[in-house]
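As C-alpha cells, here come the structures.
Just so you know, all these numbers are worked out from the coordinates, no wet-lab data involved. Note that the coordinates shown come from a computational prediction; the quantities given were computed from them, not determined experimentally. Cβ atoms are built from the backbone, for glycine too; each structure is taken alone.
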Structure 1
Amino acid sequence: MDGSAPEMAGPGERPASDRRLILCIAIGQLIGWGTLFSAFPLFGAPIEAELGWTRTEFNAGLTLALLVSGLAAVPAGRWVDRRGGRWLLALGGWGGAVLLAAWSQTSSLPVYWAIWAGMGLVQAAALWAPAMAVVVKLAREPVRAITGITFVTGFTATVFVPLTAMLIELWGWRDALLVLAGLQAIPGVLALWLLPPDQPQAGVRDGGSFDLGRAMRTPAFLGLAGALAAHAFIGVGLGAHAIPLLRERGLPEASVIALVSLHGPFQVAARAALFALGRRVTMRGVGRLASALLPVAMLLLAVAPPEFGWLILYILAWAMADGLMTIVRAAGVAEILGREGYGAITGALSAVTVLPRTLAPVLIALISEGAGGYGPVPWLLAGLGACGAACFALAAAQRSR
C-alpha cells in the first residue's frame with residue numbers, strides 16, 4: 001500500500017502497488033459474505049410463513065453449504081496454487097449470483113437444499129480462503145494488505161443486515177434475493193477488471209513437489225488447526241447465543257444490544273492498531289496475544305457481574321481476539337508454514353473448521369437446555385479457548401518450512 005499509481009502487473013510479476021488488489025478483494029468479500037452468509041437468517045421468517053417450512057428445514061440449507069464448502073476447500077486452494085485465483089473468484093462470484101436468483105424462484109424444499117449445496121461450492125471458490133490465497137500470492141505486503149481488507153469486511157453485517165431487512169420489508173423476500181443476486185455479480189466483474197491475468201506457476205501445474213499430506217502431519221499445521229477450530233467454535237457459538245446469554249443475566253435490552261453492537265467497532269480498532277504497528281510485530285506474536293485473549297474473554301463472561309461496565313471488558317477482549325485471529329488465519333499461516341502450497345494448506349485449515357462451526361450452535365443449545373441455563377457455557381468456552389492458545393503456541397514455536 002505505497003503511494004505509487006496502481007498498475008496492472010505483468011505476467012509472473014507482483015503489482016507495483018497493492019491498491020487494486022485490496023480494492024478488489026475487500027469489496028468482493030464484503031459483498032460475498034453479505035449476500036451469501038450474513039443475510040441468510042433474515043429470510044427464515046418470511047420463507048417459513050409463506051412456504052410452511054420448519055426452522056430446522058430452512059437452516060439445513062446453510063448447514064449443507066458449510067459441509068460442501070469444507071469438502072471443496074482443498075481443491076479450491078490447490079487451484080489457486082497451480083493456476084491463480086482470478087477466474088476462480090470471478091466464476092465463484094457469478095455462480096453465487098445465479099444461485100441467489102434461483103433461490104428467489106423456488107418453492108420446493110429439495111430444490112432449495114440443492115441450491116445451497118451448490119452455494120457451498122461457491123463459498124469455497126469465492127470467499128475467505130481462496131481470496132486470501134490470492135492476496136498472499138500477489139501482494140507486495142501481504143500482512144498490511146490483509147489488514148486493510150479486514151477494515152472493510154468488518155462492516156459486512158453493519159451494511160447487509162439492515163439493507164436486506166429493508167429490501168424484504170419493501171419488496172418481499174423473493175425480490176430481495178434478486179437484488180442481492182445483482183450485487184453478487186459485482187465481485188466477478190472486479191476480479192477480471194482489477195486482478196492480473198492468471199499465470200500457472202512453473203513446476204506446480206501438475207502437482208509439483210509440495211506434499212499436502214506431509215504438511216498436515218507437522219506440529220505447526222496441527223497446532224494451527226487446533227487454534228483455528230477453537231476460535232471457529234467460540235465465534236459461531238457466541239454469534240448464535242450471545243444475545244440470549246446476556247438476556248439471561250438480567251441486563252436491560254438496550255444494554256444487551258449495545259454490548260453486541262460494540263463487537264464490530266472494537267474489532268476494527270484492534271486491526272487499526274495492528275496496521276499502525278506494521279512490521280514492528282510478527283504474526284506469531286499477534287497470534288499468541290489473540291489466542292491468549294480468547295480464554296480471558298470467556299472467563300470475564302463467566303465471572304463478571306451482570307453490569308454493563310463489567311461486561312464491556314468481556315466484549316473488548318473477545319472483539320480484539322476475534323479481529324486479530326481473522327488476520328492471523330490468513331497472514332499467520334504464511335509466516336509459520338511458508339507460502340509454498342499456501343492455497344491447499346488454507347483450504348485444509350478451512351475444512352478443519354467446518355465441523356466446529358456447524359456443531360457449535362447445536363451443542364451450546366443442548367448444554368444450556370440440559371443445565372437449565374447458560375451458566376456452564378462460558379466456562380466451557382474458556383477451557384476451549386485455553387486449548388486453542390496452547391495449540392497456537394505449539395504452532396508458533398515451529399520454524400517455517
Structure 2
Amino acid sequence: MRGLIARRQFCGGLAGGLLLAATGTARAADGGLPPWTPGTLDIHHIDTGRGNATFILGPDGTTLLIDCGTTREAPGLIAPCRPDATRQPGEWVARYALRQARAAGRDSLDYMVATHIHPDHVGDTAPDLPRAPDGDYQVTGLSQVDRYMPATLVIDRAYPDYGALPPLNAPFAANYRAWLDARVRGGRGVAAARVGSVEQIRPRTPGAGFAIRVLAGNGRVWTGQGQDSRSLFPDSATLGPGERPVENMMSLALRLDYGRFGYFTGGDLTASTHDGLLPWMDVETPTVTACGRVEVAVADHHGYFDACGPEFVRRLDPQAFVIPSWHVTHPGMAQMERLTNAWPGAKPRDVFATELLPAAAQINERFLPALRSRQGHVVVRVAPGGDSYRIFVLDSTREEGGITLACGPYACRG
C-alpha cells in the first residue's frame with residue numbers, strides 16, 4: 001500500500017512543479033534523462049509513430065532490441081513520424097539506442113528479437129528505401145538498426161523452418177527473411193526462439209542478477225516447469241480454411257526479472273476467440289498465466305480490440321502499463337477500461353501511451369484522467385538490485401528531447 005501511495009504522490013510533469021529531485025534522480029544538464037549507471041536496468045519504449053521498438057540496457061551493459069517497425073498507412077490514421085520524417089524509423093531507433101548505450105561503452109546489440117513478422121514490428125518495404133550492398137533486400141526496420149548498431153544474435157519465432165506456420169506471403173515478410181538469409185550467409189547469428197528457455201538470452205556478465213525467459217512464441221507456451229513448453233494450437237488437419245492461426249498469435253513473449261522487479265512484453269498476442277467459437281485462439285491468457293505477476297507490462301497488440309482481455313490484466317496485475325500506440329484504433333475502449341482499472345472503488349493504475357491520436361483520445365475521453373502520458377518515449381529505470389523503479393516520459397518530437405514526466409519511485413512487490 002505504501003508503494004501505491006508513493007507512486008501516486010510523485011507522478012507529474014515538470015511544468016506542473018514536480019522536480020526530479022523529488023524522485024531522487026538528478027536531472028541531466030540539458031533536461032534529458034541522466035545517463036545509465038552500472039547496476040541500473042533501463043527499458044526504453046521508443047516512440048517513432050511507426051510501430052514498436054523497445055531498447056533494453058541491462059545492469060551489466062547487456063543490450064537488447066525488441067522489434068523496430070516502419071509501418072506505412074494513410075495519413076490521419078497513424079501518428080506523425082517521430083521526431084520527424086528526415087530519417088527512416090530504423091535510423092532514428094539506432095541513434096536513440098546508441099545514445100543510451102554510450103554510458104555503458106556499447107555500440108552494438110547483443111540480441112535483437114523480432115516478436116513476429118509484421119511491418120510495424122520488423123519493417124515495411126517501399127520503392128524509395130535503400131537496398132543492402134548485395135541487393136537482396138531493402139534496408140528497413142530491424143535490418144536498418146543492424147546496419148548502425150550490429151546485432152550479435154537475431155532471435156526469430158521459427159527461422160529457418162516455419163513448417164505449418166509460415167509467415168504471410170507478402171513483400172515485407174520476404175524482405176525480412178532475405179535479411180535473415182544474408183546474415184546467415186555472412187556468418188552472423190540467427191536463431192529460432194526456444195520457448196521456455198531462460199538461457200537463450202543471457203547477461204554478458206554471469207551473476208548479473210537479471211534473467212529473460214522466452215515465455216511464448218510460434219504457437220507454444222512455457223509449461224511453468226523447467227524450460228519445457230507445450231503447443232497452443234490444435235492439429236492443423238482438424239481446422240477449416242477460416243480457422244488457421246494468424247501471425248499475431250505466433251508473437252514471442254518475454255518475461256524479464258531483476259531482483260524483485262518483473263516485466264512482461266508479448267508483441268501482438270491476442271485473446272479473441274470469435275465470441276467463444278474457437279477458444280484455442282486465445283493465446284494471450286495461457287501466456288500471462290505462465291508469466292504471473294509483474295511490476296510493468298506492455299499492452300498486447302497496442303491495446304487493440306482483440307487483445308488485453310480480462311485475464312491479461314488479472315494475471316499480470318502490474319502497477320503500470322505501457323501502450324505502444326501509433327494508430328487511430330489504439331487502444332480500444334474496453335481495453336483502456338481494463339488497463340486503467342476504471343472500476344468503481346478500484347485503485348487506478350498508471351498507464352503510459354507512446355502516441356494517443358486525437359480521435360483515440362475522444363473515444364477514450366472518460367479514461368483520460370488515468371492516462372499518465374499521451375506522447376513520448378516511455379522509460380522504465382530500475383534501481384540497482386531491483387527493489388524499486390521510476391518511469392520517465394521523454395519528448396519524442398526532438399531527437400534529444402528532455403523529460404516531460406517523472407513518476408515514482410514505485411516499490412517492487414516481488
Mean count of other Cβ atoms within 10 Å over residues 349-356, calculated, reads 25.5; among 1, 2 the input was structure 2
Answer label among 1, 2 for the case where relative contact order in percent (Cα under 8 Å, 6 or more apart), calculated from the coordinates, equals 18 = 2
Label whose coordinates, when volume of the Cα convex hull per residue in Å³, for residues 125-332 alone is calculated, return 152 (choices 1, 2) = 2
Thinking only about FRET efficiency 1/(1 + (r/R0)^6) of positions 221 and 381 (r between Cβ atoms, R0 = 25 Å, to 0.05), which of 1, 2 has the largest value?
-> 1
A value of -5000 was derived for helix-only ellipticity at 222 nm (-39500 (n - 2.57) for each DSSP H run of 4 or more, over all residues; to 500); which structure in 1, 2 was it taken from?
-> 2
